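Nothing in this text is a laboratory measurement; each read-out follows from the coordinates by a stated rule. These figures come from a predicted structure and were not determined experimentally. Cβ atoms are built from the backbone, for glycine too; each structure is taken alone.
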Structure I
Amino acid sequence: MISRVSGGTDAGRDAMISQEPIGRMGRPEEIASAVLWLCSELGGFAVGHALVVDGGQTVGL
């Protein structure tokens, strides 16, 4: 998917990364960690909230 969006070039990938507020692309493990937290007892009191795991993309809106 990244290749398709970036045009499959290093310059395209660099352009994508430059738009990330956190300065890098997210890793699948980071998304999985959020899901596991929500599914665990630690996230048991989180109700009715959209947990945004996007490296800060929505903060600047």
Structure II
Amino acid sequence: MTYTVEIKPVAKRQIKKLPLAIQAQIIQKLAELELDPRPIDVQKLSGEENAYRVRVGDYRIV
């Protein structure tokens, strides 16, 4: 089963400003999230009922 990852326009603009190596890592992680939206390294956000984050270096994907 595959899932759909939605990226807000503001996030797309922010990703484009990052170094190419970091962009590649983030794009790879987004592709992985389409297959498994809750991988081992996912963290539940406190105060939110259904929100999670995954770290990619110094960056977070929410």
(message) Quick check for you: by distance in nm of label points 7 Å out along Cα→Cβ at positions 5 and 45, which of I, II is greatest?
(response) I
(request) Supply the structure label, taken from I, II, corresponding to percent of Cα pairs over 19 Å apart with the calculated value 46. (result) I
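Distance in nm of label points 7 Å out along Cα→Cβ at positions 37 and 53 computed as 1.9: which structure among I, II? Write down the numbers at each step before the final one.
On the way: I: 0.8; II: 1.9.
Value 1.9 for distance in nm of label points 7 Å out along Cα→Cβ at positions 37 and 53 corresponds to II out of I, II.
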